[in-house]
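A.B. asks: The next part holds the structures, each set out as structure tokens.
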Structure I
Amino acid sequence: MENHDFIIIGGGIVGLATAHAISNASPQTSILILEKEAETARHQTGRNSGVIHSGVYYKPGSKKADLTTRGSSRMIRFCQKYGVPYEQCGKVIVATNRVELPYLDTLAQRGVENGLKVRKISKRELNEFEPYVDGIAALHVPEAGIVSYKKVCEVLVDLLKSQHVDFLFNQQVTSIKTDDNKCYIETKKSAFESDYVINCAGLQSDILASEAGVDLQHRIVPFRGEYYELTEERRYLVKNLIYPVPNPSFPFLGVHFTRMIDGSIHAGPNAVLSLKREGYSKFSFDAKDAWNSLTYSGFWKLAAKHWQEGFKELHRSLSKAQFVKSLQKLIPDVQAEDLVSSPSGVRAQALNPDGSLVEDFLIRYHGRSIHVCNAPSPAATASLEIGTTIADQVMKHKSKKVMRM
């Protein structure tokens, strides 16, 4: 049975960043990363919008606000140091009617409290940034940017290999057991021992945490984000990042326009329940995953509370015309023929039994096992800081200090 100081489950950006932080903190440490796919960054990391988030949306004092604002700056420094292409292009959050203005002010205040250089701008100033946007006012957030997180992961993998971190692919973890001295991990192919195990399994994180004996109050419910992409000849309609003012009572940001680092323009996402945790098409289905979501009381309480918005999301999923109509609230010139389908992603969203979303990042410490239980967007932006947070805690534990539970 192979033995390591640390085993990290999951080769997405959070798992890689955590391994990087631990290796930097303790260079002689033996680290193994177990990934159930044939390569890293196959799921949330490789299928997100590539935005370097600023932290403007998040409640001041929360982990999301703290780790995202610090993580954004650190991600940019990482890209500069290792030559990863990025752009700090800024974004606009657009109010299209007077009802949205008060929440635009709320976001502006949050941005200021989170240390951002946000400012409210007029329609004229908005159209200097984005000439084709139709809005009555907006918030300009200069700190926002774009990058390829898959490229960031490629650099992290190279760094980790140079630090003698080991990788094993096609290793789906089936069991985690711990005692006072060791962790015992089984996959479908092998068995391993380690001093610590860190669960960064994203869409599978709650299953593995429960397997390790963590008493969870939440469950991961997967939501598929569906996108379109502007045709090349219509990319001029969008200069950078264009977001609507989010509905404060609904847990998603609404459809928006994102310029990717390769120059393409993505429009979306639509957010609908996925009947498979890693289901990227409308027809993806897994009986166990579907049962897990549809028998969970928290999902039905969420659906009852937000059924009108949920119906709109489903309508947009089934009707391209309705999707286009939503986009036209921001850019009236967009037409159906300007859009082609683009790959979808699935968000691993932790949901409480009362139907409320776990809004903040959630990391649970359970003896010698650590579990990243809720890390949807903006976790990629915050990943280097999340990794450092975990590394700091586990190093304290190794030094016989008490781990914060």
Structure II
Amino acid sequence: MYQPHRMKFGIFLAPFHRVGENPTLALKRDMQLIEQLDELGYDEVWIGEHHSYARELIADPFIFIAAAAERTRRIKLGTGVTSLPYHHPLMVADRVLQLDHMTEGRVMLGCGPGVLTSDAYMLGIDPVDQRRRMGESLEAIMHLLRTREPLTMETDWFTLRDGRLQMANFTDPHPHVAVAASFTPSGPTAAGKHGVGLLSVAGVSNDAFERTWGWAEEAAAESGKQVNRADWKVVIPIHLADSKAEAIEDVREGYKRQAYVGDRYIQDGAATPPPFAGGAPDIDGAIARDGVIVGSPDDAIAAVKRIQERSGGIGGILGLAHEWTSTEKTHRSYELWMRYVAPVFQGQLAVLEDNRNWIETRMQQVFHHTGAAQVKAFTDAGKELPPEMKQAMDAMRQARQ
């Protein structure tokens, strides 16, 4: 099983907000969350693109990334995802390239066909054509990012004439690119065909999850490309508290507000349960089906290990950002993850534990001369030992006798 030395952790920020709340404040909360994740040491955040339905309010992740980059120091910022059929591929590649320079290598491009059919409807795009268009666009974008050779390409929806980017990439060889995957082979096949990363956005509770990476490897072999499990990230809702019981109660009601209709997530009490939970109608069922990670840090560690085993090895976990409970409890959850869960999978704890154990098994040897050194310090200064130090020295002499 593949096990990265340093697994990456972040969030997938659609974002989800309830209709009926102030949208300006909702967008501010999203930005503040990214700032907090940067301070806590999270690796990355992927920011969505949506244009209808009033739940996911970010229309242009590129704009949001530009603003977030000025408020953060190290966290990587990706489009999660850019709906390629909605944009000319030269514009997508050029925006990514500009942000690659402006962020000094912190931008990532997540690609998808567009999940909201209401977006496609307003743009006059037949949903049946969306995956084909995504494939055509991704082919053009990867050419533009990987080579300076001009590209001429004509489809029924875009034309490129001697297309090329006017700057070299800041990131060598180019900014990180990943394709979104749900339940079908489409996403993994596109990732393998172009040798890019993979974002499993539909969680791990579906039956196709174990086959996902195999599809990517098959497509990579057929196209002569290479894919790396380190670039496979899995999206799953997460909420942690000091105990499992507390975590469950935190999100019990909030979970019920999120549901799934058609081909996408919505909120506000729709009839059917979230697909990432395997159809579970309540949080207890979602936990039982591994559709969510809700519990204590120890529960989360066990859940990540199960995901690694089922998948054969992944490169990272992305928490599906949600507002199932208060902002304070949500932020506390992110802190608990980085304090207790992340270091287990990032090679941080073993060294600390080895050093602690080395000292604790050699206490007498290591600290044997500490008392003598303290006595000498007083003697050299011509000062009398304090009474408590004399008593301690006498006790140590008696113990040695």
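Only the coordinates and a few stated rules stand behind these numbers; no lab work does. For clarity, every value in this text was computed on a predicted model and none was experimentally measured. Cβ atoms are built from the backbone, for glycine too; each structure is taken alone.
A.B. asks: Work out which structure the value 17 belongs to, where relative contact order in percent (Cα under 8 Å, 6 or more apart) was derived from one of I, II. List each step's numbers first, then the result.
C.D. replies: Details: I: 24; II: 17.
Derived from the structure labelled II.
A.B. asks: Thinking of I, II, which structure, once log10 I(q)/I(0) by the Debye sum over Cα atoms at q = 0.12, 0.19 Å⁻¹, for residues 113-200 alone is computed, gives back -0.68, -0.98? Walk me through the numbers on the way to the answer.
C.D. replies: Details: I: -0.68, -0.98; II: -0.43, -1.00.
Considering all the candidates, the number was obtained from I.
A.B. asks: Upon calculation of distance in nm of label points 7 Å out along Cα→Cβ at positions 281 and 321 from the atomic coordinates, which of the structures I, II produces 3.2?
C.D. replies: Numbers: I: 2.6; II: 3.2.
It was calculated from structure II.
A.B. asks: Can you say which of I, II returns 21.4 when mean count of other Cβ atoms within 10 Å over residues 217-224 is computed? Intermediate values should be presented prior to the final figure.
C.D. replies: Working: I: 21.4; II: 14.6.
For mean count of other Cβ atoms within 10 Å over residues 217-224, the value 21.4 is produced by structure I.
A.B. asks: Could you tell me which structure in I, II was used to calculate volume of the Cα convex hull per residue in Å³ as 206?
C.D. replies: Label of the originating structure: II.
A.B. asks: A value of -13500 was computed for helix-only ellipticity at 222 nm (-39500 (n - 2.57) for each DSSP H run of 4 or more, over all residues; to 500); which of I, II is the source structure?
C.D. replies: On the way: I: -10000; II: -13500.
Going through each structure in turn, the value belongs to II.
A.B. asks: Match the computed value 3.2 of distance in nm of label points 7 Å out along Cα→Cβ at positions 73 and 97 to one of the structures I, II, and report its label.
C.D. replies: Values: I: 3.9; II: 3.2.
The structure behind it is II.
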